[in-house]
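Visitor: Right after this note come the structures.
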Structure P
Amino acid sequence: MANITCNMPQKKKTKKLIYKYIHRDISWLSFNERVLQEAEDKRVPLNERVRFLGIFSNNQDEFFRVRVATMRRMVKIEKTKIKDFDVKPSKLLSQIQKKVLLLKNRFDNAYLEILEELKKENIFIVNEKELTAEQGEVVKDYFQEVVRPKLFPVMVDTEKKLPSLSDKSIYLAIRLRKKGKSSVTGYSLIEVPDGDPSRFLVLHAIDDKEYIILLDDIIRYNLKSIYHIFDFDEIEAYTIKITRDAELSLDQDTDLNQSTLEILQKSIKRRVKGEPVRFIYDAAMPADMLSFFTKKMKLQKEDAVIPGARYHNFKNFVNFPNLGKTHLLFTKQPPVQHPYLQLSPGIFSAIKQKDVLLHFPYQSFTHVIDFLREAAINPSVTHIHVTLYRVAKNSSVVMSLINAARNGKHVTVIMELQARFDEENNIYWSNKLQEEGAKVVFGENNLKVHAKLCLVTENVNGKIQQYAMIGTGNFNENTAKTYTDLLLLTAKPEITKEIKKVFSFFENQFNILKYKNILLAPLYLRKQIKQLINREIKFAKAGKPAEIFIKVNNIADKEIVKKLYEASMAGVKIRLIVRGACSVVPGVEGLSENIEGISILDKYLEHARIYYFHNNGKEEIYIGSADMLERNIDFRVEVLVSILDKKIRKQLKENLEIQWSDNQKARSIGHGKLNEYIQLKKGDKPVRSQLALYDYYKNYSG
């Protein structure tokens with residue numbers, strides 16, 4: 001945490017005000033600690049605890065590939081100038097390393113504890129040394145038929161250059177030795193296949209006991225058959241994993257004849273050979289063997305070389321076998337249909353009458369597909385405009401757009417090619433859309449299009465009618481099952497006309513227009529958010545009620561953080577629900593005692609963004625794609641839309657209050673209480689907000 005002196009309004013002129021600010025990356029690690037808490041929480045079903053280990057591991061991988069990689073580049077170019085809340089990159093890296101090691105130790109302990117809990121359920125994860133003779137034969141047969149064809153061992157010696165290692169996979173580092181002098185015969189590397197075949201093989205049950213062996217150990221069990229041509233007496237295998245810099249550079253090797261698509265494809269290929277930023281190895285690996293491989297990989301002292309346990313790449317544990325034991329899983333909550341849309345003959349006629357708010361995954365995403373399907377076949381529809389950031393692998397959304405193009409509609413897709421780790425999928429769908437006659441527009445290199453928008457234009461006897469969808473999350477039917485997101489469906493011209501202006505901006509960024517009912521980044525969002533906060537400050541200073549309630553994924557923009565502190569000092573009551581990084585420190589006397597903050601982590605990933613301003617009783621609520629991060633406010637196209645419908649504003653307020661009342665899965669992000677569970681107060685009923693919201697929508701009348 002950094003303490004920064006700022007020249008802001010002070011209670012005492014003789015005293016400089018010290019602002020508390022948690023660096024975004026340190027705060028993000030606290031978020032991932034909350035994920036780890038779910039793996040540690042015995043109230044969570046056992047298989048789900050295993051899944052949270054996988055989510056934690058995958059999150060850490062991405063953190064190193066992106067955030068730590070960026071910090072290492074800053075260290076290399078000696079970019080050490082401190083601005084406002086920033087710390088020296090080298091110091092930050094040191095803080096990150098300490099936190100990462102603490103979390104790793106907790107992770108290892110959580111895994112060992114879960115193994116013991118699985119045994120109580122008669123589920124055993126066995127290694128190659130624990131197999132019975134019968135199980136060994138099954139493993140040998142499986143290896144020969146399924147695994148061996150996927151393995152391509154690489155021999156490594158002091159002279160040969162080491163091939164580039166993928167950071168999506170783990171490797172078995174092999175040492176072959178002769179007895180006697182223990183001389184090394186040779187070293188080798190085997191890449192463990194990632195995803196095909198599965199990381200887990202379920203063996204036949206014995207006396208109602210279930211047995212699972214990992215792919216790594218299947219390979220270990222069969223090592224002698226792989227290296228049978230070599231003269232060795234002993235063979236050892238230790239798991240290693242490397243994490244690379246995943247940042248894409250779009251300005252290298254470019255020329256005027258290259259398209260954005262071509263440049264990005266080249267950059268994706270370069271990512272495979274990105275600089276290593278983390279090396280994890282089995283702590284049981286002998287020191288001389290570790291030294292050999294780190295030298296071959298040209299790892300430096302400043303690289304994160306981390307001793308680990310026997311198994312790495314726990315991201316695969318997200319797909320841990322459930323073995324049909326439903327009591328070890330979260331109870332299924334099938335999404336409910338929106339009652340108003342369910343009873344309406346057509347989705348366009350329904351939203352022409354009144355606005356509709358959908359909340360996923362509590363309500364069904366099929367309404368979105370219905371919206372696009374109706375647009376595709378409606379003879380009156382002439383144009384469809386949509387932004388796509390991340391879409392499903394087999395996307396019904398994109399197929400609906402392709403069908404619309406086939407039916408003669410003018411389909412314009414603003415496709416963001418730089419959605420990190422989804423670039424190849426987006427390139428694939430861009431090509432498919434263009435092949436079918438859709439117009440595909442790519443965002444600028446330095447301005448990601450992150451807004452979630454769709455606009456359908458209908459021409460009925462010369463009269464233009466438009467329908468819009470504005471969301472907080474992607475048009476992605478897969479993530480809509482696990483991410484909590486909001487989507488506004490509206491035909492109000494006050495909004496649809498402004499969404500049309502946004503699409504004009506995409507195609508002509510010199511076309512700067514004015515907006516009344518949406519907040520658009522990067523043009524106006526920063527200024528307008530500050531104005532909305534300033535208005536509450538003005539009311540508070542006048543002795544009137546003043547309140548701000550924000551639910552987002554991240555708050556780390558320095559200017560916005562300062563403004564929230566200023567509002568708190570003026571007497572504005574502020575509540576924050578922040579899933580991820582939160583640089584605000586609530587509850588500091590003289591600074592933020594009027595700010596309260598919680599973070600909710602449960603079955604679903606909290607992803608909706610809601611901004612509430614009391615406005616002296618004339619409440620304003622916005623939903624949309626923007627978090628309070630510098631990148632979102634200044635370097636992305638983001639849209640927040642004003643909720644004009646009173647009933648939907650009421651629905652959103654009730655939604656926020658349900659989440660604020662959570663005393664089961666909410667953690668404090670306040671001063672001195674970071675990641676402490678909110679305690680159930682005497683007389684209060686237990687509230688688990690995600691279950692409460694599901695019940696809310698089951699009983700919602702629309």
Structure Q
Amino acid sequence: MKQFQPENIHNVVLLSHSGAGKTSLSEAILFTSGEIKRLGRVDADSTTSDYDPDEMKRKISINLTLLPCQWQDKKINLVDVPGYSDFIGEVRAAVRVCEGAIILVSAAAGIEVGTEQSWAYSEDAGMARLIFINKMDRENANFNKTVEQIQSNFGNRCVPLQIPVGAHNDFKGIIDLLTLKFYAGDKAEESEIPASLKEQAESMREKMVEAIAEVDDVMIEKFLGGEEISQEELVKGLKEAVLSGKIVPVLTGSALQNAGISQLLDAVCNYLPSAGEADIVTATDSKTTDIKPDRQSPLAALVFKTTADPYVGKLTYFRVFSGAIDSNSQIWNVNQNGVERIGQLFIVRGKNQEPVPKVEAGDIGAVAKLNITITGDTLGVQDKPVKIKPATFPEPVYSVAVHPKTKADLDKLGSALTRLTEEDLTLRMHRDHDTGETILSGMGDTQLDVAAEKMQRKFGVGVSLTIPKVPYKETITQTARAEYKHRKQSGGHGQYGHVRLELTPLPRDKANEFVSTVVGGSVPKNYFPAVEKGVKEAIKEGVLAGYPVVHVKTNLYDGSFHPVDSSEICFKIAGAGALRRGLSEGQPMLLEPIMNIKVIIPGDFTGDIMSDLNTKRARVQGMNPAGGNNIVEAQAPLAEVLRYAIDLKSITQGKGTFSMEFSHYEEVPAHISQKIIDERKAEKEAEKG
């Protein structure tokens with residue numbers, strides 16, 4: 001593929017609800033532009049975009065896929081992204097490196113949850129966009145109804161530039177309102193509009209012309225004065241309106257029938273911004289004028305995706321915002337403050353890699369086996385370092401415990417999880433010290449199931465996923481005194497250690513304490529550390545269910561020793577024994593973690609969410625309206641909200657979002673506490689047996 005100037009490169013992300021046809025549309029675009037010779041199909045596992053085994057198995061997109069093609073002497077870097085909300089990290093990364101977006105809407109399903117989310121992503125990023133009403137060949141396809149929904153949800157700035165001729169089995173093609181020409185089926189050649197549709201087309205064209213004229217003072221004067229607005233003026237005015245976000249063109253067609261695809265590609269090249277028209281946003285979140293999107297400026301390239309391949313190794317995807325990267329060169333990693341060796345550069349199309357000598361400003365490329373570079377880093381030059389602002393990713397909302405299936409899997413688990421979290425920055429991994437479990441967190445159950453399958457397929461690590469254990473704690477509610485005498489005689493020196501401890505409950509914000517108030521030398525000072533060690537070891541397992549004990553002050557106030565038989569180990573054993581007795585006497589109780597939850601939902605679902613939270617022992621702290629949604633703030637026990645991501649998605653049809661963070665520990669209600677204790681005992685007996 002030849003090199004293109006930034007003004008001739010369009011980086012475009014395909015966004016939609018899952019199932020609206022992004023992958024089929026990307027396939028049709030590659031076929032129409034001549035990049036592939038045969039039109040693949042999702043149901044036949046033959047598309048260029050969905051080549052990953054997990055994507056073929058589930059029939060959904062899971063990874064962002066680069067699909068460059070040429071049209072009108074321009075290069076279009078098309079980025080197909082998942083429509084399923086669990087894989088939002090891929091969407092955020094793609095949006096960050098593209099200037100324009102195509103939002104797909106199904107003519108049969110209309111506006112869906114993912115459509116609204118797609119609009120929000122592009123709106124937040126300030127992207128120019130097109131809307132493509134797909135699936136005009138489907139049963140129940142209704143163009144007019146879909147346009148009404150689009151305008152109702154997103155405003156009247158969504159202006160149809162085309163109308164379909166027929167629908168479902170009778171779908172014949174599209175009419176371009178700018179030229180008033182008819183394009184039949186998958187044909188790029190124009191012809192005259194059918195006489196029966198001429199009046200409707202002219203009426204729709206008048207509305208389109210008025211919408212374009214309204215964003216330009218000169219044109220609106222012409223329009224109101226009844227003067228003719230030339231085709232060139234309309235195209236120029238439309239491009240300016242699209243770039244400024246004042247108009248979002250609505251096009252239509254059928255990806256499966258390859259209808260309307262040529263006209264969509266024309267619209268991308270004519271109306272969406274090029275890489276040369278993009279502002280470069282630095283890490284300080286300001287638009288910089290120091291560097292320009294051209295070949296002559298210092299290098300500034302953003303790494304937006306990393307994949308781990310067991311055969312190729314690490315593959316790094318980057319977007320060059322200014323300057324150029326040459327194959328087999330050295331560059332400066334601005335974030336890591338070190339030199340990175342660049343090998344052979346590639347242009348990636350699906351799973352295929354085309355070697356190139358360089359990747360220049362505005363373009364997207366990839367390179368294998370970088371040493372220090374990770375997603376979010378800027379590659380540049382040492383004497384003029386510029387940090388490009390990376391994509392931001394949401395915090396995980398759903399967690400599972402990861403259990404290796406065999407000893408061999410355990411040995412490889414850590415490295416496999418590390419490589420997975422490098423690939424997907426919405427995945428997080430940590431070790432829960434209280435429960436001893438390895439926890440993997442992400443955006444939903446589907447994402448984590450895919451991660452487990454990927455560990456097996458890519459790294460040969462078999463794992464099972466379970467709901468994480470809740471890190472309960474134990475404490476006491478009243479002061480207690482206890483003593484323990486460790487005595488053993490078995491010939492020769494015996495063993496003797498005797499301590500008296502006083503246990504006092506502390507406030508919930510205080511850590512465990514150990515003090516000594518022994519007087520008169522009843523316990524020699526050199527044994528104090530041994531007693532403390534025994535207490536600290538024993539306090540890791542409480543007497544109710546074996547959970548760690550917290551908020552307890554332990555005072556060694558008395559005891560006795562034997563001048564010959566006493567030793568440190570004896571006092572360590574005595575300290576541990578006395579602590580356990582003291583805990584039993586101190587009216588012990590279980591504590592559970594309480595989480596702060598912030599739920600953002602459309603107003604229609606408020607009642608259902610409140611009812612559901614009540615079943616989860618939650619306490620609603622407040623509710624505030626914000627931008628058409630309601631924000632519900634509540635506190636709930638972690639045990640009740642471990643699967644809240646799934647529950648919320650089910651209740652709100654995917655329209656709700658939430659965040660959760662630890663707040664504090666609270667006493668577990670008595671009836672629930674006994675159930676937890678019984679389950680814990682049964683679990684321990686099962687482990688023994």
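The numbers here are math on the coordinates, done by the rules we state, and not lab data. Everything quoted here is computed from the prediction, not taken from an experiment. Cβ atoms are built from the backbone, for glycine too; each structure is taken alone.
Visitor: log10 I(q)/I(0) by the Debye sum over Cα atoms at q = 0.07, 0.12 Å⁻¹ computed as -0.54, -1.48: which structure among P, Q?
Guide: Matching structure: P.
Visitor: Oh, and also: Which of P, Q yields 3.6 for distance in nm of label points 7 Å out along Cα→Cβ at positions 338 and 530, as computed?
Guide: Answer by label: P.
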